[in-house]
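Bear in mind that the values in this text are calculations on the coordinates, not laboratory data. Everything quoted here is computed from the prediction, not taken from an experiment. Cβ atoms are built from the backbone, for glycine too; each structure is taken alone.
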Structure 1
Amino acid sequence: MHPILFEIGPFTLRSYGALIALAFFVGYFFLYREAKKKNFYPDKILDIELIMLISGILGARALHVLVNLDYYRANLPDMFFFWKGGLAFYGGLILAILASWVFIVKNKMPRWETADFIIPYIALGQAIGRVGCFFNGCCFGKETASSFGVIFYGDSIYRHPTQLYAAFALLCIFVILRLTQKNEPFAGLVAGLYLLLYGLQRFFIDFLRGDTPRYALNLTASQLISIGILLLAAFVFISRRIREKA
């Protein structure tokens, strides 16, 4: 793996931080282009993207620290070095949704239509971010004898490249959501579908993760949250469908 892309004197460009930045700019480029094309609040899209980026990083780092609290108690300064890796996506998703929802409501934008418009590009950005995890060597999988196994930086055994599994799944989710946007029967379908598909892929891929602690029923924190996300997806589908028929 390549956790460091290059170093020039005291400056170090880490692959994880570079891919996170790339994920933001790629997502924003395509989202803004689509917003201008459809005249869907293009001036507010950048504001929402920035809000989601900042709140997403804060929430993702906060959940990662909570899940690995014993380590950070003994290494307090490391708590702030998120560019080296260590973002729990669900923490970022929850805080980003809350922060952006407040902005959407405050600016009187159509809530579910805006969520449906933005959310496919979140999946695209996640796919790129997972490649950053792969280069960084974090979020790795369990030991495997499979032909898919790789040896991560500083390790000596073959492991599942769960980061690449997730990146591929998220890219597929992006394509599915974009196709769904073209013939969406009711507002909220794309958002609900994202929650469903992301929750499913995260729940199953986490069985192969080798870097996360296990809790109830030998599940990771993300798997337990995934169950809640799947229930939320069901609620979105049912409530929005009922509202559409009313």
Structure 2
Amino acid sequence: MEQFTRKTVIVTGGSRGIGKAIVTAFAAEGASVYFTYHHHNEAADIVAKETGAHPIRCEQSDERAIAAAVDEVAATSGSIDILVNNAGAVADQFLMMMPREAWTKVIDTNIGGAFLWTKAVSRCMLNAKQGAIVNIASVSGLVGIAGQANYAASKGAIISFSRSCAAELGPKGIRVNTVVPGFIDTDMTAKMPRFIKRQNLERILLHRFGTAAEVAGVVTFLASSKASYIIGQTIVVDGGLMGTVV
């Protein structure tokens, strides 16, 4: 039996990479899925056609647009059961050369967007006295990576934000957890120089990059009834990378 039948899911940043895999996984399990995108129109159209999910064009920092999107989904579906905060931006630069705009863009998109979506969706969940929120962070937020001060700060903030949300919303029946992907085979990692890939592959205990589907599997588990007693947790999906970090 499809475990998410009659469930409504919102996935932010669902047109590519990990987000696309999450949309695909929920749709395959019978959920009514809505996903956001901003720039990648063609990619969003492909995901919608392949999965039957509903695309929503929305900027992560636009509070009014986010509130309007949530109201529309809730009015159409009757409820919002699951939120996955996946949308993210990268603007890598060494600290001494990083313009303020690069810092602001990444912080506003990654943690600012998660705040706005969680604030809007949690109101619907509070009325229903149930719900699941899964936030996507990164190993960069756990260990820090040179040239990613903005990205690491935003993803570290996601982890702390999730724990605070779990403390606030858990007593109301809303579970909040975090998934922390390591190096995953996506468009982003495909652009990495070969020597960087080789260095990181040597540090990963499984000696390979993960797949977006492997991350999606953890997300759907945490959102499901099988994880009904899991809240405020940070689940690392990195093939053993963190086990080699001193």
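Things to note:
- Here helix-only ellipticity at 222 nm (-39500 (n - 2.57) for each DSSP H run of 4 or more, over all residues; to 500) was derived from just one of the structures 1, 2, and that gives -22500; the source is 1.
- Identity of the structure behind 31 (criterion: percent of Cα pairs over 27 Å apart, calculated), options 1, 2: 2
- Structure from which 3.1 was derived, distance in nm of label points 7 Å out along Cα→Cβ at positions 177 and 201, options 1, 2: 2
- Per mean count of other Cβ atoms within 10 Å over residues 33-40, the highest-valued of structures 1, 2: 2
- Answer label among 1, 2 for the case where Cα extents along the principal axes in Å, for residues 57-96 alone, calculated from the coordinates, equals 28, 18, 11: 1
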